1. To which of 1, 2 does the computed value 0.35 (FRET efficiency 1/(1 + (r/R0)^6) of positions 204 and 428 (r between Cβ atoms, R0 = 35 Å, to 0.05)) belong?
2. Given a value of -15500 for helix-only ellipticity at 222 nm (-39500 (n - 2.57) for each DSSP H run of 4 or more, over all residues; to 500), calculated from one of 1, 2, which structure does it belong to?
3. Consider the structures 1, 2: one of them gives 1.4 for distance in nm of label points 7 Å out along Cα→Cβ at positions 220 and 300 as calculated from the coordinates. Say which.
4. Once relative contact order in percent (Cα under 8 Å, 6 or more apart) is calculated for every structure in 1, 2, which label goes with the largest value?
5. To test your reading of the models, identify which of 1, 2 gives 229 for volume of the Cα convex hull per residue in Å³ when calculated.
6. The value 24, 38, 24, 13 for P(r) over Cα pairs in 10 Å bins from 0, in percent, for residues 348-387 alone was derived from one model only; which of 1, 2 is it?
Structure 1
């Protein structure tokens, strides 16, 4: 069963598909009646404006649907009803001169209305062709009348400047935005947001600030540099209405970051933060109230950024050993942070030691931190960096990337308030972990260890000034050679038989 709903100016014809019958055009006033836009129609009755829409023209009228009148503010109710026959009302603000179909609408254009002759409406258009006027969505466009065009919208509009600019409107609601107002002053951004142009602000309410950790809230409220970074991350140039978002819309904030404005079943979100009140218009833009702060990376501490980068194993082990204070309160640090996969690739015995012995984890933790902010551009081949543990790590440049010791940097230059994180694909083993210690701790290498000891090669593996790569057979590998004699497997014998070439030990280049 198919039911057709005809656009304005068309009728059904029994037995035919669609709405093929073209109705004779009527004037704008009569067309509004025919569209059953009753609430707006009542406001026109017995006014001079009614006569203009019958005899004058051409006019383009933005007519709110009846449901839009259920959510009027007190101010809108006062302004909608004219005091006398000739008095201007908010109805005049919904009417502009000329034939204005959507093909003439460009993004962010202002069109003067009949409301005091100058008060404009602002047209918005998103990339997929959704049109808004003062953040009210045009839900039925381009309905033709004899002396004009009608666009049905989903809200009653008010002039952008009727309540003042963005900062005026926000500051008037101090019960909800007192903390954000404080941040605006700390950041010295009030004058700029008042006079600088058209903006969209994602304004965090007081509840959003209550959700911050105490130390971060203190920095955001009182430190000028931190406050400015936060404000710039919540402000975008231009006007972005929620009504123009059908699924997602990407936008760039003043600090150069990209955020996603999206529409879900239960409302609007910016990134994953809920918008609790959208499309609050003002003289120089629009603001949306959010219940959680959008924290830019420039404000986050190193432990927060590591959490964002999903470096969970590193954080878990560091927390267990009581080592996170340095990442939270230290300054100008560079962290080479292994991925979770890198930790999982370590021998089980070493993973156990790191989890249960804080001293072991402290040695490894400090070996991954370098003092000073070192970007990838600062790294050159055959350069050594001194770590927090006063040990050296080597930087090498290869065709496929940059190595730190033998670990490749896979995500470089992740900057935060107190340093830089480079994500690496292997755990860096501190010099305290000599080869013999690593082999001794690995349960799967005990037969290999026996032959190393039997061949008196321990001293070789303990040398601090030599670097080797060891190809160590596991217990399973030795089990496949169970018929070989101990003498045949003896490493001294193998070395002699091979003319002192290395079968299991390779000098590292």
Structure 2
């Protein structure tokens, strides 16, 4: 045969193989009896397509509305939304035999690079990392950081009162892109606590290039994961990832962490023995190698900042577009304090309606909309009464569970009252499916920090300002998502409130 014939023969073999594989996945695969679209059962293409399109979690939510609590979303993958499935996969006290490990596609299946951070670590390494890192994020440790946190919230209030300067400052009508200012305050707090020196976003009133590089890095990782779902063609597909994403991430972040962490180590070596330090990194300088320290701070800053900023922005959107909820929260804050200095981390914990507003924001717009991907134990498992073969990819779809009409009354509406004990209208809501920070031994290590900053910033913001929505505001649920939600401007009119002090 000539070259052309050999090529045609090879293509024919390739087509026959993939058609045969698709038919096997549909009719003979151990998951063949689970409900779901035929195309999703046959191939990973639909899943990867929706990841790249930026609507994967909404696509999964629609599948759950159609097929129920469990859906086959890939040849070897199941998605769940029930509380019982969540407890089975993430809860309890896992052992080596029954642990649902991280799905290797998340840390790039086939990679030979060592895993050196809390987020991707396997079972035993994750336990070691948490023991070292968790004390930095305890409620007691966060209270010790309050003077630092309050300092940067002061900077936020001062910046929003300014009527001149950079483009992100309020314009002549008092309209500001408040999402940008949430970025500024959260990143200044996190970089100050992580490295001992803030990025200076609040002072300059503009994004830092490193901050933008972090977001591009998260998007890049999402695209790479979509490609790795289509192995062995991932190497080819990765070439099509937009170059602006990879270049921006690599150029802006790679030299920042080593430089700043070196400062932290120098501070530690020059400090008086036994003298406590307040930076996060100081809690675990002794327990981690330099590579582990750099990798973990990278993940903690990126993940902690994004979830907190996303929730602040969506909370502001839903409050300003629901006047009754806005009025109730404003009244609660003004009624609880006589002067602004009384608004402390301890005091804001007792604001019931503020807590309900935050929980409802996390429900209607979870900061991490995707399911956290795991692999069933090698011996197999039983989830929601059904047998699941070992090695099956499983996840609990956060967005789908949080907005399912099966579990919530009026799930598409922002109603903080559903979280108040005295409101019986929502007794039928299945609140246990709402786990925005996950559950179990691998739940979000920074949830206490995020909740504290959310409460403090919201309370002080509404104490100082009246906020008004603008006609061009976009519902956060309409944003694209690439593992995290796409960051969009949120233009809010900010005017001075009538305060007591």
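1. On the way: 1: 0.35; 2: 0.10.
Corresponding structure: 1.
2. Details: 1: -8000; 2: -15500.
Attributed to the structure labelled 2.
3. Values: 1: 1.4; 2: 2.3.
Of the options listed, only 1 reproduces it.
4. 2
5. Of the structures listed, the value fits 1.
6. 1
Read-outs: derived from the displayed coordinates by stated rules, not from any lab. What you are looking at is a predicted structure, and each value in this text was computed from that prediction instead of being measured. Cβ atoms are built from the backbone, for glycine too; each structure is taken alone.
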